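Below you'll find a set of structures to go through.
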Structure 1
Amino acid sequence: MLQSPECPWGSFAPSEVDFCEANVCGWVVEPANSISCIGYVIVGILLMRAARKERLHGFLTLMGPIAIAIGVFSVALHATLTRWGSFLDLSSMYLMAWLFLLLNYRRLREEKRAPVGARTLTAVYVAGNIGAALAQLLWAKAGIPIFGLLIIITGLSEIALWRGQKRRVDYRWFWGTALSFGLSLFVWALDLTRVVCVPDNHVFTGHSFWHFGNAVSIYAYYRFYRQFEPGASSR
C-alpha cells in the first residue's frame, strides 16, 4: 500500500490489491479512485430511467440500482481502505456478477423450453450472494477470485448460448461490453503492475479508467439484454 508514513490509520490492503495512488491522510484516502466512482452512479441513473421509460419488469430492472450501489460502495473502499469498505465493494460487485449469470441461466432454460419461475431464480440469486459474502468474510483473499469465477462462468454460458440458441441474437452491444470491460481491465493492470504509475496523481489513475470503462460495460450489457425482453429491440 502506498501510504504516507505520518498517516495514523490504514495498514490494511483490501484483497491484497495495492492501488497506484498514494494514500492521503484525510476523509478520502484515495481521491482519484473515489471520485471516478461517479461513473457507476451516472450509468445507474441512466439505466433506471431507461427501465422506467421502456416499462420493464423483472431482473433486468435491478441493473441500474446495482450500478449505483457499486459506485457508492466503491467509494467506501477507496475513501477508507478498510476491511469493511472492501467487503461492501466486493459484495456490490457480486450483486452484478450474479445478475449476469442469472440472466444467462434463464436464457439457457428458456432455450431448452424448461423455464424457471421467478421465485426460484430469486432464491438462487439471494443464496448465491449470501454464499459469496460469507466466503469473503471467512477468507478475505477469496473476494476477487470469486468475482472472476462468476464472470468466467457467465462468459462460458454465453458461448453455450451462442452455439445452441435457436433465435437470432444481435451481439453488437455484447461486443461493446467485452471491449470496454477488457480495455478497462488492461489499463488497470498497467496501474496495478506499476508499468504506468504516478502515485501522487490524485486526479485520474489507471484504476479510475477501470471505473469508467466498467460502468460503460454495464450500460452496454443492459442494452444487449434488452432484446430478450418481450417486444424489445437491442438497438
Structure 2
Amino acid sequence: MNKVIRCKNNNNRKVAALLITQVFLGVAPVLLLAFFVLFELYEQQITAIVIIALIFACNVAFSIVARRYNVLNSGRRGERRLYKAIRHLDGNNIVFCNLPVRYKRGRSELDMLVISHKGVIIIEVKNHSGTIHGSWKADKWEQRKYYKNGQTTVQEMDNPIKQMRRQRDIVKSILNAAGEDVWIDSVLFFSNNGTKLKLNLRENDYVCSGAKELLHFLNSYDRGEVISKIQMEKYARILNEARANV
C-alpha cells in the first residue's frame, strides 16, 4: 500500500484568485457601460474617454488573466490525472505530491516524487495536447495544434528535460548533505492521451504519454539495486524535514 504525503499546492490559491479576478474583469465593463449610459456621461468628453479607456483596459486584462488561468487549471488537471494513476502503482511506496525543494539558491516544486524499493523517481507532469516537438538540448520546445479547418497554432514551452535535471540536482544535493548517496531518476509524464511526441532524447531521458505507459514504466523500473524500507523512510524523513524550511 502506498503512503502518500500531499504537500500544499500553491497553484490552488492562484487558480482561485485568477477565477475571482476574471469574474470581476468580466462584470466591470458591463457596470461601467451601464453607469456611462445611466448618468449620460457621454455628454462629457473627458469622462467619456476615461470610461471607454477603462472598459478597454478591463477587456485586455481579462484576456491576459484568462490565459494564465487556463494554463494553471490545465496543470491542475494533469496533476489530478497523475495522482489518479499513481493509486494503481504496485508495491509499498512513499509518494510526495507537490513537494517543494530548495538547496542553497536552487529552488523548485516537484509534481511528484516516488520512493520505492527500486529507487527514487521524480515525476514531472504536463497536460499539453497536440504534437510536441523538442530536443533534450534545446531551451524551448514547441506545442503544435492542428484544427479541422486547416489552422495550426504553435506555442513555445520551456524544455522540461532541463527543468527535471535541475530538480534532480536539488533533491540529490539535499540527500547528499544528509549523508545519503542516492541515484535519482526522473520521468516526464504527458497526461493527455491524445498528445503526440516527436522528441530527440538521450537514452536516460524518460518520457511517458498516458497513465498506462507511466504505470508500466514505474512498475518495470529496475536499476538492479534494492532499497530497504528503513532506508526509504529515512529518505522520506530527510525530504520532509527539508520542505519545512522552504
Structure 3
Amino acid sequence: MRSIAVFSVKGGVGKSALAVNLAHAAATISGRRTLLWDLDAQGAATHMLRLAARPDISARKGIADGELIPLVQASDFARLDVLAADKSLRHLERQLTEDDKSKRLKKLIKSFEKDYDRVVLDCPPGLTELAEQVFRAVDLLVVPMLPSPLSMRAFDQLIEHLAKHHKSYAPALLPVFTMVDRRKTLHRDTIAAAPGRPVIPYAAAIEAMASTRLPVLAKAPGSPAARAFSVLWTDVERTLAKRG
C-alpha cells in the first residue's frame, strides 16, 4: 500500500478537486483499491463524489478511537471508497496537540493496508500539527500551487521546513501547477522557470465538479483537463515506484 497526501500551505489552489481526480484515476486507470480520506472539515472532496458525512458518526471521534471503518463509504465508482469529512474535524488540531501522539495518523493509515492499495488524503491547508503528522505518515506529497512567484516561494519554504524538521523521514514531493491559464504572461513565465513540472489547466470541466459532483475523467474524459489528470497520475505512480 502507498499513501499520497494532497497538501498545500495556502488554500484556493484546487486542492480538493485534485485529490478527487487522483483518487478516481487510481481506481479507474490503475485499477487500485483506493481510499480517499477527506481530512478537510469543509468536506469538499466528499461532496464532489456525491457523498455526505453520516450524521450519527463523528470523524474526529473515529480518529481519536482508531475506529475509522464505520466512516468509510462506497462511491459510485468501483474500487473507490471515501472516508468522509464532517464539521467535527474543525477540532482535530486541538485533539492532536493535546493527545501528544505524533504518529497517530501514520498508524491509522497503516491500518488500511489490507484493504487498499492506495490511500489519498485531502488535507486542509497550513503548516499545522495535522500537517506534521501527514509529513511523518505518507509516501508522497502532491503539492498544488498557482503559477506565480509567491506560490513557488511557498513551495521552497515547504522544502526548507521538511529538511529542517523531518530529517529522519520526509515524503517524496511532487509539485503541480494548477489553474493554469496560458494566456497570462505570468503563468507562462512561471511554468517556463520550472520545466517538467506537471500542469493542470484552468478549465470549466474542473470548476463544474462542484455542481456535477463527478471527477473530470468521468464527466469529460476527452477534455484537456482529463488528459492532464491522466498524465499527472502517471507521474504519481512513477514517483511512488522510484521510492520503492
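Derivation of every value follows stated rules applied to the coordinates shown; laboratory data play no part. Predicted, not measured: the structure shown is a model, and the values here were computed from it. Cβ atoms are built from the backbone, for glycine too; each structure is taken alone.
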Note: helix-only ellipticity at 222 nm (-39500 (n - 2.57) for each DSSP H run of 4 or more, over all residues; to 500) at -22500, derived from one of structures 1, 2, 3, originates from structure 1
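Out of 1, 2, 3, which structure matches 2.3 when distance in nm of label points 7 Å out along Cα→Cβ at positions 80 and 192 is calculated?
It traces back to 1.
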When mean projected area of the Cα convex hull in nm², for residues 88-159 alone is computed for each of 1, 2, 3, which one produces 7.6?
2
Parent structure of the calculated result 2.3, given that distance in nm of label points 7 Å out along Cα→Cβ at positions 144 and 224 is the read-out and 1, 2, 3 the choices:
1
Test item: percent of Cα pairs over 23 Å apart calculated as 59, pick one of 1, 2, 3
2
